[in-house]
Structure I
Amino acid sequence: MLTTSQEIIQYCRENKISFPEMILQEEVEKFEVSPESVLEKLNAMIDVMEASSKAYLDQPSKLGLGMINGFAHKMMVYKKEDSLVGDDLLEAMAMAFSTFECNSSMGRIVASPTAGSSGILPAALMFLKKKENLSREDLLDGLLVSVGIGQMIGQYATFAGAEGGCQAECGAAASMAAGALVYLKRRPLEEVFEAASIALINVLGLVCDPIAGLVEYPCTFRNASGVMNAIISADMAMAGTTSIVPFEEVAQAMKEVGDAMVESLRETGTGGLAGTKTGAKLRKEFFKED
């Protein structure tokens, strides 16, 4: 496996193949399967992503704890008002909320890369699909690009909030989505990795502090803001802004920051928002503690 963004760029250029083609080739060789079987699984993932991102747009969700009920639907209703960000970005956030509510209601999602960050990549892909009328082949390419970026993050850092905080979950998802968006805009591979870098940089140090240890609050907001992070990072990269630190080194920095976090801020449900008076009260109510 190639270990740096520059090696990947050079390999694709010298072998005259695209980044998605390179990743597909790697998957085929690693798992000793046919390209068709890999694409079949990715197609199934896209179907689940699309369904989950739209599940609660037209109807409010009713979840057990009531902490994040109906957020996706509220965003869609708000589209009728004079919003600050515009209809398409509002809908992107709504789709991230929807997938997250789908996860909390025990519906089908794609952990991309985790359940706690599952709303970001689907929302980004479906946002661009609607905006630019993307084909299924385009979506497959975008998903393969996100796989390639995710592989590099996994090599240098972690996806687990319990190890690296929410930067490792929502940060990784936003990074994967940002790179996919830039690729789908037919931009140079250099810009793909710039976008992926910027998205990670934007959330370095983000803690994981779910109330009662449940993957609901504040996770849902970080999914909605995560898709916005992906979109603005993609735009920054395409505008020509660059990170002086290469992508793989940014991932290494994320690992270092995660390792330095105290335990209470790594998905234990005891620090940060989970440790507030309200957070502690909700935890007691949920676990029926005296």
Structure II
Amino acid sequence: MFRGAIVAIVTPFKDGQVDAETFRELIESQIANGTDGIVPCGTTGESSTLSHEEHDKVIEIAIHAAGKRVPVIAGTGSNSTEEALRLTRHAYEAGADGALIVCPYYNRPTQEGLYQHYKKIAESVPIPIIPYNIPGRTGVNMMPETIAKLSKISNIVGIKEASGSLKQMQDVISLCGGAFDVLSGDDFFTLPLLLIGGKGVISVISNVAPADMAGMIDAFEAGDINRARQLHDKMVPLIDALFIETNPVPVKAALSMMGKIDYDVRLPLYKMSDSNYEKLKKVLSDYGLIS
């Protein structure tokens, strides 16, 4: 159902408030550069520091701006099942094409708890759902066997996999079958995951280099593995630089250097150190994104 280069889009702020006009401009630029889908209110969208009102507003803006030209997969996760259910129901009613729901964080549920969490949401809201497995942030790794159980629920259609283990991704693909969309949650793993049967990526780098990420996946799907490898190799230094500090601080700094947004993040996130900022600036210059 969902494939290709899907951007985990930043939420631009201006003077501490959501900058709706700039957000719409970012979405237009993404679509113009070949991005296959938009994820608002993910980790990169600073969902954890948005109020519920802002969260709903950002999703609504994204849906309206995309205008069904590409799917909008709304980030609706929480460590409270009832809160995730409310956010998911709003996304569905607003017209989102899918919901990206991160594993509950901090409270570290068991595998059965994870299963019951997603099962309840899926049975309550008839929207295509993609769980998001990122144990480095949540404190719990959703195992392939649990994902396989979830894949049998009709509207759980895929997984965003950021476990950091290509073997785990392979196990998920083997257990869930080809109709289940396995998407990378780590830009670097996108090409390796495609090679073993994955469908694409929910990407951070697409915020600054959307045409290259989309081009790599399109080249792979067209059978041009050499071109896909060239674009992968080109992007690796930029991927490294965008994670030199906690995401999304570097990608917001990069977009501000490119003149696309204000350099504004919410506490407890904070602006990059001067030395890392200069390192990022050099990578962007070498890449040709700034002069």
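Have a look at I, II and say which one yields -14500 for helix-only ellipticity at 222 nm (-39500 (n - 2.57) for each DSSP H run of 4 or more, over all residues; to 500), as calculated.
Values: I: -20500; II: -14500.
Of the options listed, only II reproduces it.
State the single structure among I, II that was used to calculate distance in nm of label points 7 Å out along Cα→Cβ at positions 158 and 262, giving 1.8.
On the way: I: 1.8; II: 3.4.
Checking each candidate, the match is I.
No lab work stands behind these numbers, since they all come straight from the coordinates. Note that the structure is predicted; figures quoted are calculated from it, not measured. Cβ atoms are built from the backbone, for glycine too; each structure is taken alone.
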